[in-house]
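Asker: The structures come next, written out as structure tokens.
A short reminder: the numbers here are calculations on the coordinates, not readings from a lab. This structure is a prediction, so every number in the text was calculated from the model and none was measured. Cβ atoms are built from the backbone, for glycine too; each structure is taken alone.
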Structure 1
Amino acid sequence: MPMSTGLKSGLIVSAGIAIVLGLGACAPLTLLNAVTPSSSYEKSADIAYGDDPRQRLDVYKPVKANSPAPVIVFFYGGSWNKGDRADYAFVGSALASRGIVTVVADYRLYPQVRYPSFLEDSAAAVAWTNSQIARFGGDAQHIFVMGHSSGAYNAAMVALDKRWLNKVGVSPSIVRGWIGLAGPYDFLPIENPDVKPVFHFPNSPPESQPIKYAIAGSPPALLIAASEDKLVNPQRNTGGMATKLKAAGVSVKELYFPKPSHATLIASLVWPFQHQAPVLDEVDQFVKSDGGRINTDNAK
């Protein structure tokens, strides 16, 4: 009996999920990009925000969006040792499909640099976005920072620790909110051997920890984790950050999902894997509500 189109599609999706689950964080990125449509965005690639070859970014402008549109600056993970913005086209596509102008930024990595140089780069990418994003239809008054894994650390530090945006000459208040996916926010003493040299182990500075900056007046946060994350402890990191922010009176939405792993949480942005967790819906709602400042239910 011939196989139906629906069944074929289901088997392809199932096979893709099996590959992602089996291979972990890096190898399946090309698969995620392959199953992501490019019809939702116009891409402006390889834009310099600094002099170093790693200080480059790509902008994904939604084909259909209100103008000016909200903006997300996205930082990828990789233990501050690896990563390339080209591998995260699926993030730009997914967010652009919801009418969000998306900036995917590279930043310098170990061993070229150690803490805090990648935070200086992250802040510089946000500063570039603040000054230039209007040319791409983005609203400089509605900039959010977002990251996965170590990229969520970068996003947290840019949003919470005023040193970095102050250093590049912009007000920390330009960040309307931040989104952390499976982020490490409280990880001293460092156990991961790949991360130890990045943070000058055994002399890792306490001021390197995002949780230290979870204080009153911080921007709203959307914190999402895989409940069974084996790489970054979700209770200590996501839970600890959420608890401290809430105690300081900061608006926080804290979510845990049982199906995805640490690596596949980011994959849930892509249509074949969205059943794993509604991450795209949650990010969309958070941004469109201006970090919870607007009641979108009443606005409909």
Structure 2
Amino acid sequence: MGLIPTRTLIDTAAAAGTGLGSFNVLHLETAEAIVAGAEAVGLPVILQISQNCAAYHGGLEPITLAAAAVARTADVPVALHLDHAEDEQLVYQALGLGFGSVMYDGAHLPYADNVAATARVVRRAAAHGVFVEAELGKVGGKDGAHAPGVRTDPGEAAAFVETTGVDALAVAVGSSHAMTKRGAALDLELIAQLKASVPVPLVLHGSSGVPDDLLVLAVGAGMTKINVSTHLNGFFTRAVREVLASQPDLVDSRKYLAAGRHALASEAGRLLVLLSLQDQPAKRES
């Protein structure tokens, strides 16, 4: 098992009509926690490293090498994905670092420019056998750049996929990035329309704000790759705060980071089971 191509995991989930958790790495402890959670429930997972995360670590390579090392020793299948890269050059760097997939995010560009840039990325990535995700219809929550009510148009999405050749498409269906409360309302009818119109797996961004029941329904309606970051970070941070509050003289960071790692691992595993629809036989049939 260990580190395997993202395409393998996504194709398997799409064929089964189940969801696949894709969780963001912030630092080594989150990578370890995500994989530990996946191992605890015996399910595959995708480790995501964002452009913002790379910037925090002073470059893409250090955190990538760490996450890849964790993935290679896992007892379950783990893939490595570059998330929300608006910088084409960062995408091209990722192609040489062992990523199984990259997300080029050109959703901030005019439609024609997004198509042209995404198509360039697809051509370069194909030469490396790397799976490409793109985004159409701005998903909110990034620096407030979101017009309320923006949704991905099914016809435009189908044309975008055909023109660019992308392998997966992130769509705007009502979720928003960086939500700390799980109150998002998804447009399930639109998800079903997109599923019927678009010949590649669909990706749900901003899933931290989506409650459990809607995540299950979203998968049933046609979503495959489910991105989560803020929700898991909350478990990590709350656990760290509890340790520091109870032990104000503690200075060994391993002791409070271990608590955060354990809390994140437990919730990551729970989400993976939820998204796999193992406890939702009725939803799986829908």
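Asker: Tell me which structure, out of 1, 2, gives -15500 once helix-only ellipticity at 222 nm (-39500 (n - 2.57) for each DSSP H run of 4 or more, over all residues; to 500) is calculated.
Answerer: Label of the originating structure: 2.
Asker: As an exercise: FRET efficiency 1/(1 + (r/R0)^6) of positions 89 and 153 (r between Cβ atoms, R0 = 25 Å, to 0.05), calculated from one structure in 1, 2, equals 0.65. Which structure is it? Walk me through the numbers on the way to the answer.
Answerer: Working: 1: 0.65; 2: 0.25.
Of the structures listed, the value fits 1.
Asker: Using relative contact order in percent (Cα under 8 Å, 6 or more apart) for the comparison, can you identify which of 1, 2 gives the largest number?
Answerer: Of structures 1, 2, the maximum of relative contact order in percent (Cα under 8 Å, 6 or more apart) occurs in 2.
Asker: For FRET efficiency 1/(1 + (r/R0)^6) of positions 41 and 81 (r between Cβ atoms, R0 = 30 Å, to 0.05), find whichever of 1, 2 sits highest and give me its label. Can you show the working numbers first?
Answerer: Numbers: 1: 0.55; 2: 0.95.
Result for FRET efficiency 1/(1 + (r/R0)^6) of positions 41 and 81 (r between Cβ atoms, R0 = 30 Å, to 0.05) over 1, 2: largest is 2.
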